[in-house]
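What follows is a set of structures to go through.
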Structure 1
């Protein structure tokens, strides 16, 4: 690295680390509700050198050398060496007794270097982390060897400059954390706003002024209905009390405004055949619509395909999930995949006599509010059930008002999506800024150099000298001659 600042020097990991080792295997048998901390990959993260200690496994470690070898000390640098490579953490002084597992390496800095400087270098996307990733090996299993860490090249600044750089990084990243916290607070607010918009839409609140501005149209609706506010859903089997609707609206069961059907069961004897067709399943329905990256196929005989083939404007709801919050996710079908059917992990609602967009947004409101999840049954796997959806209460306004509700909801959701995209873009820009700050730090451009600082080359020579002294075997102490022993008594 010829472009290092004048007082800097390039060192190897073996020059600056006194110990490089990895954690222990097979410690699951020592897991306990009480004991010492056991640091795993989940406690490391990208873009930081702070350990995430919100969830820490505890262990009762075995006695002997294996426990002593992997016990952590303050300022040890931890590096993920399998799977998600290059996450770095610095052991804080108040962690207490702690150990690491085999997916984490320990690099213990020698004296005369700032451990935070070394940790930030290894965590820098464009510097140490890039070098570690380039050193990874293994055709089927990605991983780093301990020698890769010992051999990684590290640019050393003078010790006083290391401290100035770290102080500057602390200041800049404190501001960055504040900005991230502010950005992280926005998506939950947008989610609540989305729920509020949808709930208000299907109470009739968003179109209250519209109804007042269209009294003649409302009068025509009343005359056509014959009975104001009549309730067509007399057979509804809902455990919840139905909200009072505007006078021109009525409640209906979902089966009165849509054909509701559970998908076809997938079984080994139907997995292959002469009539293979693509099909949608719960994994294809997400909170943001359909995911078509992994579309499976199975055999649907012609008569089955007629029953389970999807048509444009069909509405798909996820029927089951391991989490109640995920039950009832909804998506619209727009013929994205030709001749596509659906499996029994989905429920299809095919609108009849109601605006398909209106019914879609209503089901979305029930999903995001958690109403579908609350109605699901099961312990480990929660099922919504076709019968539940068949009897689900649906508020039905006049056709003109349905269209007005769709217009208002789509406009509001478009604005929410735009804000959400802006938050994502801001996060990306912040990541790039953090990476640029670290890159400047290790090019010597973040803080000014001081010509009075001891050069890093002198520092490195001192470290190597102490290392050499530590490796010289001590002379064996012999027994004192008898006469000398007599004198020294």
Structure 2
């Protein structure tokens, strides 16, 4: 019997002559890269292999297995990553012109959802933490926002953040539901939550209505794979199904879907031992790093320790410089670098050996740098909004230098990537606080990006 989608592909592909897409026809001899990329299992929707947008067979069962493993009512595969799942969630929970209560440090894909639905964002500011880290969302701020904006249909938060900072989802869910609203949690970086005994609890079991997981970020699945979980009766599943069909390719990759189903199967069979090994490797890493003097590892009750955040706040180098040293001298590539810290993302594929290598490199660098005390790095402010992002997107504008943009209305997104959180959104005023932040990022060696690609030299602003 075919237990997983990959089992089904292995039995189907050799037996059938492919007079259908894709054009390589599973002929790996055609070009070496096809064999390297696993083209033997790259097929399209044919008899027996089901249809992601109308699942009735093997894909329906695969998504049901994912829902059962993570504990949701229903799960959808996303082959367009968490981006498509977030857009679908926003589309299903709102109507054009609604208000959306959202954390300011949401991923830019959420901001694209604002544009598509012409939504008016009501921002929740994360609390500041050390080294310029954005902290959790305060439940009392959610309460106040809902009281002030009773017609907003949903609240959308990111937990954990790119750096592993978690909000109190259970407390926030209780508040949101008391107001009769929907809670959407972007938990792209927390697909491993709820497994093992040392990671935070999953938003799926903490009361969120919709939860988005990027399966590939910490678990053994191919890049661009994600899950959208429905966890309550507060959202119409048909609206979600329709939205996922809008924001996903009509030719979904069976390689990506098979990797998600394979990941589900692996965790169901061997998850306990795999997560125990990961936790033990992390224990050893943090224990070895107790010898750090100038570099420091961020730890807090609200932090997922699988995200190794290395603070340079008390060291004579920047997060960007630390990242460069690890890359050039130790052949270690980090996930991201910020002005006052750098982040290494660990995952289920890490071992004692890989984490020991990171610890040894940090200890060696730590011995070579001097201590330094730095003034606090400014947290991104929430600029004054002159109009909604959707209104701004339709305005004519011009490219001007950041200095000449002062006092003007920005007509594009400006962000540091990673993590892809906007520092400026369309419709927001370029004020002194924004200019201070952009200048501080540049001084610390962090590259800024923008929608039109003209940053850091130019900002697209209203004439």
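None of the figures in this text is laboratory data; all of them are computed from the coordinates on show. The structure presented is a predicted model; accordingly, all values stated were derived computationally and were not measured. Cβ atoms are built from the backbone, for glycine too; each structure is taken alone.
Starting from the value 65, 54, 48: which structure in 1, 2 was Cα extents along the principal axes in Å calculated from?
So the calculation was done on 2.
Computing distance in nm of label points 7 Å out along Cα→Cβ at positions 60 and 412 gives 5.6 for which of 1, 2?
This figure was derived from 1.
One of 1, 2 was used to compute mean count of other Cβ atoms within 10 Å over residues 20-27, and the answer was 17.2. Which one was it?
Answer by label: 1.
For the read-out FRET efficiency 1/(1 + (r/R0)^6) of positions 172 and 420 (r between Cβ atoms, R0 = 30 Å, to 0.05), a value of 0.85 was computed from one structure; give its label from 1, 2.
2
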